[in-house]
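Quick heads-up: structures coming right below.
Every number here is computed from the coordinates shown, using simple stated rules; none is lab data. All values reported here derive from a predicted model rather than from experimental measurement. Cβ atoms are built from the backbone, for glycine too; each structure is taken alone.
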Structure 1
Amino acid sequence: MINCVNFTTSLSRNAGGLYESVRSLVKAQKKHKVNVSIFGNLDDHSYVDLVAWYPIAVRAYHPKFNKQFGYSKYFARDLENIKPDIMHTHGLWTYPSVLTHSYCSQKSIPYIISPHGMLDPWAMNNSRFKKIVAYHIFEKKHLQGAMCLRALCESEANSMRLLGLRQPICIIPNGIKMPKGVQCEKQMPKGQENGKKTLLFLGRIHPKKGLLNGLRAFKKALDASPSTGGKAWQFVIAGWDQGGHEAALMQLCEEIGLSFIHKIHNHLKGSERTDAEVIFYGPAFKEEKKRLLENTDAFILSSFSEGLPMSVLEAWSYGIPTLITPECNLPEGEAAHAVIPIKTDVEAITGGLNTLFSMSDQDLRDMGSKGEKLVLERFTWDSVAEQMRDVYDWMLGRRDSAATLRFQ
């Protein structure tokens with residue numbers, strides 16, 4: 001049995017994809033004889049979302065001073081009580097980076113870091129000045145002191161090497177839990193009451209997701225398509241707003257002539273339909289997210305930067321054909337013919353949407369089935385947890401190497 005402490009700043013949906021990926025990983029690790037404790041901070045959603053971590057031992061703290069930095073003096077106290085064999089930091093730029101390096105250096109405990117895409121070029125350039133300062137004050141020591149770094153994909157590993165990080169890197173993707181009752185042979189289109197098919201974005205509403213270009217491209221594709229093509233589609237943008245970006249998207253819709261409605265503001269229920277070309281759905285979690293995915297015909301992520309997006313894996317697990325950029329770091333999707341590849345510019349996204357709008361229901365069903373098969377073969381949490389256990393064993397000197405490790 002390995003006694004492992006995992007750090008994450010937020011324990012709630014505020015962490016975006018990390019909430020799903022970290023929680024699912026540590027739960028799966030228990031089956032592989034890893035005794036996991038998770039440390040993190042409390043926020044507005046924690047008291048609802050903490051129950052989802054069960055049966056993992058959670059230690060949650062009220063952050064002091066700066067909520068984003070996430071400092072609490074009780075982190076160090078509880079580490080002394082647990083006495084971990086190994087430590088695992090998820091994410092960067094916060095107090096857990098400081099504590100992990102300091103504590104592990106004093107106690108000679110090996111630690112691993114999962115940056116979750118936070119070292120990719122786009123992410124590094126976002127709030128660049130703050131990150132330069134944080135890097136030189138504490139994050140450089142944290143990164144260089146890790147025995148191992150975990151990359152979600154080859155692209156992320158390359159970004160680590162470009163920063164001069166030379167320790168071993170394990171390349172282990174995120175995983176997904178296959179939904180119950182979803183099978184490859186779907187009945188498509190889903191048969192919405194207004195006769196429209198759904199193109200879905202699901203995730204954090206943030207500039208890096210490329211939604212401004214996505215909306216511009218959707219408008220161009222609608223205008224270029226006959227009534228039997230693009231006009232049969234509706235763009236649903238579901239997720240939680242960050243920094244007021246949703247308002248910027250609505251303003252763009254007004255400027256370019258896309259009709260839209262805000263589900264929350266207009267009190268639409270999940271079963272109701274509207275003829276608006278764009279629906280700002282609001283956040284969707286648990287059963288509501290499941291219903292949304294079950295009634296989706298295609299998924300889009302026109303992102304400028306990702307680690308390895310959970311939302312795409314979720315879409316594939318529901319047999320949904322997807323449009324994704326290279327920055328989503330899932331080349332397996334294109335190799336398996338499970339995606340329509342796009343780039344981040346408007347013209348490229350428009351071309352991808354034109355392809356989507358011209359596909360038959362059988363074409364959509366076939367593409368979705370390939371995505372579902374890909375997830376079953378390569379992206380289950382049990383497989384991910386087993387690979388992580390092998391890396392932990394190597395870090396603790398219990399094995400000579402692990403299949404996922406890259407030493408140069």
Structure 2
Amino acid sequence: MLIGEIIQVALQAIRANKLRSFLTMLGIIIGVGAVITMVALGSGAQKSVQERIAALGPTLLSIYPGQAFRGGIAIDFGARVSLTVADADTLAANARYVKAVVPELTRNLQIKKAGQNANVNIVGTTPNYPAVKNYTFTAGRMFTAGENEGRRRVAVLGSAIPDMFNANPGGMIGQEMQIRGIPFEIIGVLSSKGSAGGFGNPDEQVLIPLQTARYRIMGTDRLRTITVDAANVNQMTLTMIEIERVLRKEHKIRPGADNDFQIRNQSDILATFQQTTETFTYLLAGIAAVSLLVGGIGIMNIMLVSVTERTREIGVRKALGATRFNILFQFLVEALVLCMVGGIIGILFGSLGAVALSKIAHWNTLINFFSILVAFFFSAVVGLFFGIWPARRAAAMDPIVALRYE
């Protein structure tokens with residue numbers, strides 16, 4: 001038998017049992033589709049993390065207050081050593097490898113406007129806050145250094161604040177709102193930043209001048225955070241060492257004593273989050289791949305049944321001169337076609353599933369072309385692997401015994 005004729009006979013056998021062939025392919029369809037959808041979810045999550053790193057700024061360092069220690073033991077559990085405005089000024093003046101320093105005097109307070117109110121994060125900071133944290137403006141502007149020094153009552157809103165008051169961002173410019181009962185003029189609205197992977201929503205905040213917050217609203221110079229922008233990514237380690245040197249000197253910490261502050265690299269935190277996401281991607285893909293294995297076993301079972309049903313046919317073909325290779329190749333072609341057609345349908349099914357999750361559930365998905373190739377290749381391997389045993393069994397039949405089979 002010629003190769004083309006063998007392939008034609010194999011395809012005719014598949015067409016003769018359409019429903020059974022489709023049910024056989026179903027396991028492969030579901031398996032390939034599930035792998036592609038799960039990998040798309042994982043890839044989308046990884047891309048989202050990368051975008052957050054870029055949005056936060058890869059050169060940003062955050063300094064937080066720490067506990068006071070004596071002899072390696074916390075003096076008062078839960079008590080925090082303060083970071084002050086003076087610490088931020090000292091860093092800006094003396095720390096090398098530092099491009100910008102942004103003090104953040106933060107507290108959760110009530111804001112009111114036109115009879116509506118909400119509890120949001122009020123951040124007293126300096127005019128360089130948007131530039132350092134990569135913010136742009138939807139409307140209005142940032143307050144100036146003069147307005148900060150003059151303790152002016154002006155406010156810049158995060159992008160989520162207008163939604164809380166059912167207002168248009170541009171229309172709020174020039175209007176008045178109250179913070180802790182004190183009137184503030186709205187001068188700007190920031191563009192959306194998005195939630196930073198469990199680190200709070202930076203869109204639900206109101207920025208006011210640092211000196212205004214210090215003397216008119218909060219009555220303290222104790223900062224919750226100091227954000228430092230390093231000169232470049234390659235000098236992050238040097239910047240952290242320099243910050244530690246300056247603050248230890250400012251806080252009069254003796255050599256060998258523990259720091260009473262913490263320095264965190266936001267990129268490292270999000271990189272850890274990305275590694276976790278990658279692990280879950282592999283886990284989800286592995287779980288989905290199990291259905292491919294189940295589909296392969298289903299194909300093997302059906303092919304074994306097919307060999308039994310077509311025993312007399314195999315005997316006739318062998319009696320007419322078909323070789324072991326001809327029979328083996330025919331049944332392998334049937335298994336491969338079932339798996340590869342199932343793989344193609346599964347690719348369409350998985351891609352549409354990823355798009356549907358993105359549109360309907362608003363999940364981040366990214367269809368990975370490499371995962372499509374791997375899933376399709378794996379489906380072919382499954383067909384080849386699970387088709388070999390039934391094909392060899394068919395090819396090994398004795399033609400006389402096969403012809404006598406009832």
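Comparing FRET efficiency 1/(1 + (r/R0)^6) of positions 36 and 284 (r between Cβ atoms, R0 = 30 Å, to 0.05) across structures 1, 2, which is largest? Walk me through the intermediate numbers first.
Working: 1: 0.60; 2: 1.00.
Checked 1, 2; max of FRET efficiency 1/(1 + (r/R0)^6) of positions 36 and 284 (r between Cβ atoms, R0 = 30 Å, to 0.05) sits with 2.
With distance in nm of label points 7 Å out along Cα→Cβ at positions 116 and 252 derived from the coordinates and found to be 5.1, which of 1, 2 does the value describe?
On the way: 1: 2.5; 2: 5.1.
This figure was derived from 2.
A value of 4.5 was derived for distance in nm of label points 7 Å out along Cα→Cβ at positions 148 and 244; which structure in 1, 2 was it taken from? Walk me through the numbers on the way to the answer.
On the way: 1: 4.5; 2: 2.8.
It traces back to 1.
Of structures 1, 2, which gives 176 when volume of the Cα convex hull per residue in Å³, for residues 156-291 alone is computed from the coordinates?
Numbers: 1: 176; 2: 205.
Corresponding structure: 1.
Quick check for you: by mean projected area of the Cα convex hull in nm², which of 1, 2 is greatest?
Values: 1: 19.4; 2: 29.7.
Across 1, 2, mean projected area of the Cα convex hull in nm² peaks for 2.
State the single structure among 1, 2 that was used to calculate helix-only ellipticity at 222 nm (-39500 (n - 2.57) for each DSSP H run of 4 or more, over all residues; to 500), giving -18000. Please list the in-between numbers first.
Working: 1: -11500; 2: -18000.
Structure of origin is 2.
For the read-out Kirkwood radius over Cα pairs in Å, for residues 348-387 alone, a value of 11.4 was computed from one structure; give its label from 1, 2. Kindly include the intermediate steps, with their values, before the conclusion.
Values: 1: 12.1; 2: 11.4.
Matching structure: 2.
Kindly point out which one of 1, 2 the value 30 was derived from, the read-out being relative contact order in percent (Cα under 8 Å, 6 or more apart). Provide the component values of the computation, followed by the final result.
On the way: 1: 17; 2: 30.
Source structure for this number: 2.
Comparing distance in nm of label points 7 Å out along Cα→Cβ at positions 20 and 364 across structures 1, 2, which is largest?
Details: 1: 2.1; 2: 4.8.
When distance in nm of label points 7 Å out along Cα→Cβ at positions 20 and 364 is calculated for 1, 2, structure 2 comes out on top.
If we compute Kirkwood radius over Cα pairs in Å, for residues 60-211 alone for structures 1, 2, which one ends up with the highest value?
Details: 1: 18.5; 2: 16.8.
Max of Kirkwood radius over Cα pairs in Å, for residues 60-211 alone: 1.
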